[in-house]
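So, here's a batch of structures to check.
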Structure I
Amino acid sequence: MDNLDRAIINGLQGGLPLCERPYLEIAAQFGTSEDELLLRLQNMLDDGRLSRFGPLFNVERMGGSFVLCAMQVPTPSFEEVSAQICALPQVAHNYERNHRLNMWFVLATESPQEIAETVARIEETTGLAVFEFPKLEEFFVGLRFEV
């Protein structure tokens, strides 16, 4: 990782400008071209230095809904159930925990009623109960990782 890669990672954690060509504007701040910036981002995604690059949306402000969910999945079925969960477009991410409720994921949907429909579909597909943990209070954590 060179200094430009570090600058890109550190600089983009604060967000992108809302304009017609945000990558062109950001690239100019780093003294490089839009094509070079996009190539470097893709290379960092391809080689695993970045696991994800994209926006975070507040789905509730757009009329949608989200909920944290958990399941108790038998160990022999974990990979199969994980694949079934991750195949759904409403699943934001899925991870394993060392707990009785060993599979956790976030559902994000276009409407609140779609949460119930998606939970019912998961329960029907997997034969397992889905436990919902709705947000009670929201906190902002300004998390940044300087490289």
Structure II
Amino acid sequence: MLDPQILNDLSASARHAMDRAHVPVSSFPVGAAVLTAKGNIYPGCNTESIIAGLGVCAERSAIDHAVVHGERHFKAILIISNHHFPLLPCGACRQYLHEFAQIYDEDLMVYAVSPEGDHVCYSLSQLLPHSFGPKDKRP
């Protein structure tokens, strides 16, 4: 479990990102913030296009933001939305997170928070059992 201050910082960063989401189709903003091994926090938000399939989830946006800044070793991610219960990452985002986590043999912690403050926490291995990643490919 993360320190309460770090969780608060992650949540604030994710909320700020959610406020900047571009969601012309779904009107469903989502924010995320990833915590790196160095202790840095990088936010991300979902972005949509009116062309189906061209959008990016908040979780992948946050990871990409960190990667642009040279960070690839992640400890935790927090997701927030306006949904009435904590929203967990979609399957594509779980796979994306797993590929980075597997490189460093980490079991990334995934936090999800509702607007009312309800929250859940799972390890990525709980959310994506029997996963496949970079270490599983054949030589």
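Values in this text are rule-based calculations from the coordinates and carry no lab data. All of these numbers come straight from a predicted model, not from anything done at the bench. Cβ atoms are built from the backbone, for glycine too; each structure is taken alone.
Quick rundown of the values:
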| quantity | calculated |
| --- | --- |
| Ranking I, II by distance in nm of label points 7 Å out along Cα→Cβ at positions 15 and 79, the structure that comes out highest | I |
| With distance in nm of label points 7 Å out along Cα→Cβ at positions 23 and 39 derived as 3.3, matching label from I, II | II |
| Among I, II, structure where relative contact order in percent (Cα under 8 Å, 6 or more apart) as derived comes to 19 | II |
| Given -11500 for helix-only ellipticity at 222 nm (-39500 (n - 2.57) for each DSSP H run of 4 or more, over all residues; to 500), calculated: source structure among I, II | I |
| Answer label among I, II for the case where mean count of other Cβ atoms within 10 Å over residues 95-102, calculated from the coordinates, equals 10.8 | I |
| When mean projected area of the Cα convex hull in nm² is computed for each of I, II, the largest belongs to | I |
| Structure from which 22, 15, 6 was derived, semi-axes √(5λ) of the Cα gyration tensor in Å, for residues 31-86 alone, options I, II | II |
